[in-house]
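A short reminder: the numbers here are calculations on the coordinates, not readings from a lab. As the structure is a prediction and not an experimental result, all values here were calculated from the model. Cβ atoms are built from the backbone, for glycine too; each structure is taken alone.
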Structure 1
Amino acid sequence: MMVPRLTARVLLSALLLIFAAGLPAGVSDWPPVPPEELALKDSPTHPGSHALILYREVFTDDVKSSTTYHTRIKVLTEEGRKYADVEIPYAPDFYRIHELQARTVRPDGTSVEFSRQVFEKTVVKGKGLKFLAKSFTLPDVQVGSIIEYKFRVQMEGYLIPETRWLIRDELPIRRLILTRRRYGGMALRWISVRLPSNQEPRMTPDGLIVLQMENVAPLPEEEYMPPRDELNMRVDFFYLRKLESTEKFWKDIGKFWFESAEEFIGKHDEIAREAATVAGTGEPPETRLRKLYARVQQIRNLSFERFRTEKEIKQEKLKQNNNVKDVLKNGYGYAWGINCLFVALARAAGFDSQVAYLAPRHQYFFDADFLDTSQLSGYVAVVRQGSTTWFLDPSTRFAPFGLLPWTVTGVRGLLLNKNGGEFVDSPEPLSNQAIVERVAHLQLLEDGTLQGKLEVSFKGLQALEQRLDIYREDETGKRKTIKDVMKKWFPAGATLEITNAPNWESSEEPLSFECTLTLPNFAAPTGRRVLLPAGVFQANQRHPFQNATRVHPIYFGHPFQEVDDVSIELPPGLDVESLPPSRSEEANWAVFKTSRSREGNLIRLQRRFTVNRYQFPANQYPALRTLYDVVYAADEERLVLQTNSAAR
């Protein structure tokens, strides 16, 4: 199972709830604003910027498990006024926001303290974790204003604050000061990534780690770029009880994790009996393994439920699981325990099975020199039978047998064994594991409206992603969320209604929908002719690679397939004058094919787009862009219809 980490850039829109009556008025401990900052009309180093971070200071105190932030932003254009809307993400189960203060400094230097309501906004829901953001809007922000806010993040218990300094922002930074007070009793080390050689953190005489930088360039945003954290300049901190080599560190961690897992798995007669009952004998190995997988996915997965306090756990009489036997007996458990149960059952059924810890790649990529075990936050079962190896994750809800969440595909991981484990690579994702299939039977009406029936199937990773996005919503919420996803394919004004009862809960079946669809004014009359777009599902899409040059590598997350089959029945009085030609474009990493045909008054439009890779270096951008030019040109082609003699 992949354990998500909270970052500011994963903010999702959701429900706004009133959080507090406001911030304390009369706050006066702001540092003065220098006259030259009030007078600034543009960024000196990056002209044309909509705003400029004049000052950012971050002080992390590992002793007190807290981090204090102070940010001052100059608004330079009308578009820059959007930075008056502030969102500060946090996870209430792990850390909270305190001492929040904010103000607006007008262009004339007068100050307005923020005293309005602060709202609480749900930004991420899932995997049993609740993620929120404090949200507020600063008053009286004009071009030339300065926005300023500060707050303290307090970790719950003895958790160490965020172990990473991220340097670049979407805005240029004029002055940056980062400071860290280390926790005593352990050695604090760090590695710098992409920092200029003359800009390294330094240790002060009183033991603080300090990094000061000026005129930091923004990190440009591009569609389909790798995770921002991975591309950013950063400093990664890690604590060590003793200095040791990288190899020895991971060996020691592997031994510790192996011993913990083996103690939890153990050997139990109850597990052997359950494996015999579920898997039996005499059937092919994969069939028996699938049965065990399905059995384990029936266990109540507490990792996909809301966080519970110790008091709530006692009230619900949830017992602690000390081993896999307890997980089986109690019928519930957290993800790690559920995967351990699967490993135990597989072993009891005669399979070579181990636990592996993988490094998710949704936020940054694994670096063995960064001696922080939180990198390996995804755990799965690895089963070997002869020449076949399965990477399996029954603890991720809705994950089909043999399919991992995309974040832990194609990544490094530590396969545990008594010798300290070995680094392995999880399987690469494949395009046939992430398919969106759309079949439409439509009629063109005389007024240009297209209407009829639509069948949509999300398969593999596409189904898993959709189910994980909506599993905590009720039936109404599920339908609305999926409808919103599908309506993005069509122009504004489209109406779509789901008419079947989808199987929301299945791990193995596609997530399939039967719908009615109406697209008003889809066909455009031009005199005696009517123009009909060939790309019914692509009318709302935007070419993501229009720029002539590219800064970052391209990163899709996983390969994919789009398969469309559209039949359109023409009304009496219209005939086909011309159809766009069928196309076939192939590269060693992609295939794009279209077929446009007619039979009587029925037009058939077929389209298949397959991308077999999910990451490309920037120097391959021209080839990628050329293919997408072909795809988008084909999708924008028009069928030409004309009134026939009967109509005249």
Structure 2
Amino acid sequence: MTIKAVPPVLEGSRKRHRMPHGAELQPDGGVRFRLWAPGCERVVIALQAADAAGSEQTLTMVAAADGWHELTTRAAAAGSRYQFMLPDGLRVPDPASRFQPCDVHGPSEVIDADEYVWADAAWNGRAWHEAVVYELHVGTFTPEGTFLAAIGRLDHLVALGITAVELMPIADFPGSRNWGYDGVLCYAPDSVYGRPEDLKALVDAAHARGLMVMLDVVYNHFGPDGNYLPVYAPTFFTDRHKTPWGAGINYDGAHSKPVREFVIHNALYWLEEYGLDGLRLDAVHAILDDGSRHLLDELAQRVREYRPGAHLVLENEENQSRRLVRTANGAPGQYTAQWNDDMHHVLHVAVTGERTGYYADYVDDTPTLARALAEGFAFQGQLMEFRGEPRGEPSGLLPPVAFVAFIQNHDQIGNRAFGERLASIASSDALRAIASVYLLLPQVPMLFMGEEWGSTRPFPFFCDFSGDLAEAVRHGRRQEFARFPEFQDEALRERIPDPLAASTFESAKLDWRDLDRPEHGEWLDFYKKLLAIRHSSVVPMLASIRQGGTYEVRGAGVVAVRWQLSGGGQLMLEANLSSVSVAGFPAATGRVLWQLGRADDTQPCGAWFVRWSITESPR
């Protein structure tokens, strides 16, 4: 299926972010090139003419203060391809490249952001409490794996009840397939998905349907192949900080200002030039900064000054509730929300019984389950055995919408050896129960693509490296699981999908034909029904839930949680998230919004029972 870009309209608008680095078209013609290369005395631009394939000229940049090299020339124009040539003859792409037509090692292309005419002038975004997020990987969301092909599935998301699409990272990565977390050119949408105007067409089409679009960005490391920054800007990184990927990014040492500006402008660039509604910041606990002002603090302030309504979402293993604090009027002071891994873990353990790795800290612990449901974080300063130290900060005073709840995402599926989804490892009754919990929870729900129809397609880890790096990744992936009891057998480890194989990538692609199968259609109807209830009955009350709820443990896996509404009344969840019936479960009070299973005073409450109800204050 070939899908054409949305045609521009004359009354549309244009969007461009003016950057202090990279290639910028000038109002009076020509292009200004600017590169921070403090490790080089001289930098030359190797420029290919936009209209003469194969012809090239070299232009020497002017060395300026503080390691900058600059040149403005009329020899370049939109469509020109260029590389920076270092003193030893090495050619490198622009680290702020807007597009890499020939992958990460090839030339960069000058892009005129004003060429795309937007049709979304009337779009003002959506309030965060309305968010129902759908995480997707562009390359596996459709058979074609492109930005334009994704447009053809937006109506499905609208009908489902989704209000926000979250794209996994799209920054240019090496090769033709990757999760996106190995990106090395963070301003350039990867060419395997399409050109910049194709991404803009996707955002435009989403806005036309009332969908927000968010992007996953990575500021804690660069990928292992195609990152040339250490060659000409060695102070971009520092050995003072160590991350799981190597040396830390220099956000706090000498010469760190250009580094910080590079990343902050990247966030502003995506929000302005692509009209995105928000960003999800990957693993911010690995953004190491001991300076007087942490990068996360400055980035949030700069974004809030530019776009107060932008939604900034964190992934943060440290559970730092202070980054989610609201202002006096209830708006986010810094960050809008955080992915709530604790919520995933308590619900995952409930339906699978798994107890290896970090799951061990959530097994047979109903108070932890209840605390995550009521207050967001399960660990709020308590000792976490898996880490060997306390984790988290108190979160009960935060509004529930400061947390993003999910039962599946790319990490929690793909970090499994075989990339199995919950539909392959848990019972349907159990899955219906936890879906009934998290889709109606006052926290913001997030679905992983295909979850809504009970897809059993795996989402294994995949990438496209070559040479020694490829072999190291292949070996490392299997050794990663060698410490787990179930993978002590080397023969079993050899069955783990090869992350470099094209077949592994192909296995992750959604099969939309599944929607024609009755069992998948039933799952889709179930999700649609729950999300319809959320939009009609839960979303309208979210603004009146100012802080976490109170909880009661009624037995193993059996909880009751109440959230007070500011105008009086309360929202109540009662659930038996276990496979054992419970006697003496009380009858419903108030108006029942949703009930899965039966419970009353005369018979035991069945396994996997969920009831949502609301009591309203007398007028």
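Consider the structures 1, 2: one of them gives 4.2 for distance in nm of label points 7 Å out along Cα→Cβ at positions 119 and 231 as calculated from the coordinates. Say which.
2
Assign the value 2.9, calculated as distance in nm of label points 7 Å out along Cα→Cβ at positions 239 and 311, to the correct structure from 1, 2.
Comparing all candidates, it corresponds to 1.
Once distance in nm of label points 7 Å out along Cα→Cβ at positions 31 and 567 is calculated for all of 1, 2, which comes out largest?
Once distance in nm of label points 7 Å out along Cα→Cβ at positions 31 and 567 is tallied for 1, 2, the winner is 1.
Out of 1, 2, which one gives 45, 36, 24 for Cα extents along the principal axes in Å, for residues 295-398 alone as computed from the coordinates?
Of the structures listed, the value fits 1.
To test your reading of the models, identify which of 1, 2 gives 28.4, 94 for Rg and Dmax of the Cα atoms in Å when calculated.
So the calculation was done on 1.
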